[in-house]
Structure I
Amino acid sequence: MSHPAAPLPRSSDIVAAHDRWLAQAGWPQELPASEGADLWSWVQANHRFNSLLWAEEDLARRQAVPDAEIAANKRAIDRFNQARNDATERVDELLLLALGLVDEASARLDAPRSTVAGGARLNSETAGSMIDRLSILALKVSAMGEQTRRADVDQAHRDAAAVKLERLRQQREDLASCFDALLADAMAGLAYFKVYRQFKMYNDPRFNPALVRERAAS
């Protein structure tokens, strides 16, 4: 089993980074990740796009605004969701390269060539998707924490939010533990994961039937 080519992230570092970025003034500004960025830059990009997506999802539920504003929110949601998935895939590529579990020349292809030794089990969820879920849980923890501090609601609301907040923290701890276990098993040759391309057809004018018809009609 080859040693990882780069230090692998620990879940505690990822969770701390997610919370730290959320606490930064001006977060989340929309900054695209560069193609040559390192693993942590893509982890940050994934978290940024999840944060932008979260804000747009709230705005899209408004009732007292013109329909055009909701349409703009929905288009932004599609854009940020695509960027979030692209960043997740890039995280998986870089983690697999660091673990020595994928052929470097094929890492960016639709089906990267695995270099996994025989006998390792395939994990259905990827490490990148776990990081993506940790990002979403960080947003949930932050938002639910705000509910526990609201002054415009009664104590019953704050108490109910506190119970939910504790459950969310436990969910994040459980997922973080599973992430560390997966990477440890992958390093030991006991487990592996793959890059799963999302192929978001609705965002691709070549594959979305409604967009194909619209383009043909024009």
Structure II
Amino acid sequence: MERDGFDTYIRPADAFSTLGFFNDPLLSTTLKSDTLSLANTVIHEVTHNTFYAPGQAPFNESFAMFVGARGSAAFFRSRGQEAAARRIDDRWQDDKLLARFWGSLIGSLDSAYGAHPGSKGARIAARDTVYQRARVRLVNDIGPALRTINPRYAERVPLDNAALLARRVYASDLDLFDRIYEREGRDLKGAIGRVIGLAKANESDPFEGLRAWLAGAAGAEARAEQGTQVK
């Protein structure tokens, strides 16, 4: 594929889920992780067993990223290991920061490709320009703001279409899930139930279901506040 001019991205997988059809094994690759990552991964995969929206891989993986992060932090807090929980919270903040960056980069690429519909050469040149600018932003702005990831990650992480597509699957609109978590009073069980209910009611676009509910909740709150002020 590389010889044919395509971007490629290959990485190992620490774990997998059979979506509840079988008892998933705890793999040796998973056990090599540190304790915090291990707890996160197990809860991430159990989330897939609990709910999986058909044909919605980016939603499913991003939802599991949220549950894995918030769930593993809650697990360590329940054991009185506050330092571990704070470390997981910091990792989650890094994940959300990078997710916003990847989302912005995808939007820039879409615009660049859309501006050159008839010329492959022009699209490639536009793509290269977008990635060059993205690297500068990643190194200068994102890297120094990371809490748990070595800032040199910003210099080394691959920036091409294949790597970006992989990140799109696991890091799409992570902030949406946290906004619902906050709306549910930071009650993780309530937030998970809310997300699953909204996804089931919006099978064609679960993310849009989450956005619509949040917009409705914010609107209702604003109207209630306005009514209070009028009284």
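Derivation of every value follows stated rules applied to the coordinates shown; laboratory data play no part. As the structure is a prediction and not an experimental result, all values here were calculated from the model. Cβ atoms are built from the backbone, for glycine too; each structure is taken alone.
Summary of values
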{"read-out": "Read-out mean count of other Cβ atoms within 10 Å over residues 57-64, computed value 10.5, structure in I, II", "value": "I"}
{"read-out": "Structure (I, II) behind the derived value 14.8 of mean count of other Cβ atoms within 10 Å over residues 129-136", "value": "II"}
{"read-out": "At a computed 20 (relative contact order in percent (Cα under 8 Å, 6 or more apart)), which of I, II", "value": "II"}
{"read-out": "Among I, II, which structure scores highest (criterion: FRET efficiency 1/(1 + (r/R0)^6) of positions 81 and 161 (r between Cβ atoms, R0 = 30 Å, to 0.05))", "value": "I"}
{"read-out": "Origin of the value 15.4, where mean count of other Cβ atoms within 10 Å over residues 105-112 was derived from one of I, II", "value": "II"}
{"read-out": "Structures I, II, by mean count of other Cβ atoms within 10 Å over residues 49-56: label with the highest value", "value": "I"}
{"read-out": "Structure from which 0.15 was derived, FRET efficiency 1/(1 + (r/R0)^6) of positions 25 and 137 (r between Cβ atoms, R0 = 30 Å, to 0.05), options I, II", "value": "II"}
